[in-house]
Structure P
Amino acid sequence: MAKAKRRGLLIILSSPSGAGKSTLAKRLRHWDKDIQFSISATTRPAREGEVHGREYYFHSRTEFEQMIDAGNMLEHAEVFGNLYGSPLKPVESAVANGRDVLFDVDWQGGQQVRNSPLGKHVLSVFILPPSISELERRLVSRQKDSKDVIEKRMHESRDEISHWPEYDYVLINDDLDSTEDSLRTIITAERLRLSQQPDLVETVRRLNNEFEERK
């Protein structure tokens, strides 16, 4: 018997900076190559080596605003004077074809995706650090940001963490391997959610017909 077709999940991962969200996202894509990363649109200029449609979809502010007005953005926000967001059409196509889409967004972006027409396909997970001192240690050890930037990220982390109750699942990332295992388990289970299995209606109809034939 053919395997029942399923709908794709919109997997939202959110966390304060330094909690391990980006690393976990990479590990998930290595675990299942069919999980695709949502490519964002932006109004910022392309940097050297970046390609339209690979790192980002690059648009002028006018083009981006027209996409918003036409309802073609799943979520969007302005960050440091530039607009960023997730185009709707590629995500709709992925969901319809049973491909999961991974979103690395903050709580505001996650809220917009959950409230979108595709909200019933959302799986949202918030990643917490084991402690604030550990969060700061991780930010420092990355050696990517200046002291001022780290202080800014630490200040913003309190607001980010305050939104944890809005998510379907909350994981404390005190061990990367264990957290990854938990994420895999959650995704595997959520793929079997009733809303993700449109062919079940036909399966139940067939079973009922078999009951009728036995009379």
Structure Q
Amino acid sequence: MLQVEQLAISRGERILATDLGFQVGPGEALVAEGPNGSGKTTLLRTLATLSPPSGGTIYWQGQPIAEVTEAYRGEMLFLGHNPAIKLDLTPMENLKVYARLGGAVTEPIAALEGMGIRRYAATRCRHLSAGQLRRVALARLILTAAPLWILDEPFTALDRQTIDGLSSLLEEHLAEGGSAIITTHQPLSLGQARVSRLPLGGG
């Protein structure tokens, strides 16, 4: 269970949102919505402990994440706009690095297969397209068993088939008791999963 109370977020000197409160439990997804500049990415980076909050408290399993940061990071997977892929490595090499860092439950080659990128397993990532790089990054969702996914525009640069596959992967994750916090401009259908929406204002 992730719980947020009276959270304030900012970028530089600009306050983007204040007094945010919500919770996301097993089998639940939260979709943060709003125009560009409304604070969606900042919110997700704050929840992923990459940016400090300007106020309020974030709890994981009932404890402030400031007190359980390492444990929380081990149970959370953040995928941002930047795919965080080493361009001089191959997709297989990148996933092997992540597997060593984060308790893999699936073989890297199977994760690449699941995202339809296996044929490029031995290709240097600098030679892949933006969509292919995105799929390499998304293969981490299959590679690890993190119960909480924090995904910033995960459908960017994906074709229709891959979008459908990722939607099915999200639906399966939630059906198995996982949780997700997402920003997206794509229509999102997650079957029987409970989906809440968090509007963020512009300006």
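Quick note: the coordinates plus some simple rules give every number you see, no bench work behind them. Keep in mind that what you see is a predicted model, and the values were worked out from it rather than measured. Cβ atoms are built from the backbone, for glycine too; each structure is taken alone.
If helix-only ellipticity at 222 nm (-39500 (n - 2.57) for each DSSP H run of 4 or more, over all residues; to 500) computes to -9500, which of P, Q did it come from? Source structure: Q. For the set P, Q, ranking by distance in nm of label points 7 Å out along Cα→Cβ at positions 50 and 162 places P highest.
I have 7, 28, 33, 20, 6, 3, 1, 0 for P(r) over Cα pairs in 10 Å bins from 0, in percent, calculated from one of the structures P, Q. Which structure is it? Attributed to the structure labelled P. When mean count of other Cβ atoms within 10 Å over residues 10-17 is computed across structures P, Q, the figure 24.1 traces back to P. A value of 2.6 for distance in nm of label points 7 Å out along Cα→Cβ at positions 114 and 178, calculated from one of P, Q, originates in structure P.
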